[in-house]
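Each in C-alpha cells, the structures are laid out below.
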Structure I
Amino acid sequence: MDTTIAISKDTRSLLQEFGKKSESYDEVIRRMYNQIKLQEKIREFVDESRYSTLEEAKEWTKLKIKALKK
C-alpha cells in the first residue's frame with residue numbers, strides 16, 4: 001500500500017542529488033536507512049573507548065568477525 005508524505009522542495013532536491021539515475025524516492029530512502037543502520041551496527045560492534053590503541057581495536061574486531069562466522 002503506497003502512501004504520500006509531505007516534504008519540502010529543498011528536501012526533495014536533496015533526495016534527487018543523493019539518488020542514482022532512475023532510482024525512486026522509496027529506493028533512495030531505503031538505501032539511506034540501510035546505510036544508517038549499518039553505521040549503527042558498526043558503532044555497536046566496535047566501541048573505541050574500550051581500547052588504548054587502534055591496533056587493539058582492529059585485533060578485537062578480527063576476533064569478533066571470526067566468532068560470528070562460526
Structure II
Amino acid sequence: MIRKFLATIRSTASDRKGVTAAEYAILAVGVVIIVGSAVALFAPQLVAAFTEVGNQITTQQAGVAAAAR
C-alpha cells in the first residue's frame with residue numbers, strides 16, 4: 001500500500017503537464033489584463049477614430065452612388 005502511494009507521488013511529481021498548463025493560464029491572465037487596461041485607457045480615442053473612419057466610408061459611398069447615376 002505504501003509502495004503504491006509512493007509510486008503515485010513519484011509519477012505525479014515527474015508529470016510536468018499541469019505545471020505547463022498553469023504557466024499558460026498565468027500568461028493568458030496577464031495578456032487579458034494588459035489588453036483590457038489598454039482598451040479602457042484609450043477608449044475615447046478609439047471611439048473617435050472608428051467614428052471618423054465610418055464617416056469617411058459613408059461619404060465615399062455617397063459619392064460613388066451619386067457618380068453612378
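Numbers for the structure displayed
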| quantity | calculated |
| --- | --- |
| Highest-scoring label, criterion being Kirkwood radius over Cα pairs in Å, among I, II | II |
| helix-only ellipticity at 222 nm (-39500 (n - 2.57) for each DSSP H run of 4 or more, over all residues; to 500) from the coordinates reads -22000; which among I, II | I |
| Read-out distance in nm of label points 7 Å out along Cα→Cβ at positions 11 and 35, computed value 1.8, structure in I, II | I |
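Each reported figure results from applying straightforward, stated rules to the coordinates on display, with no laboratory input. Remember, predicted model here, so these are calculated numbers, not experimental data. Cβ atoms are built from the backbone, for glycine too; each structure is taken alone.
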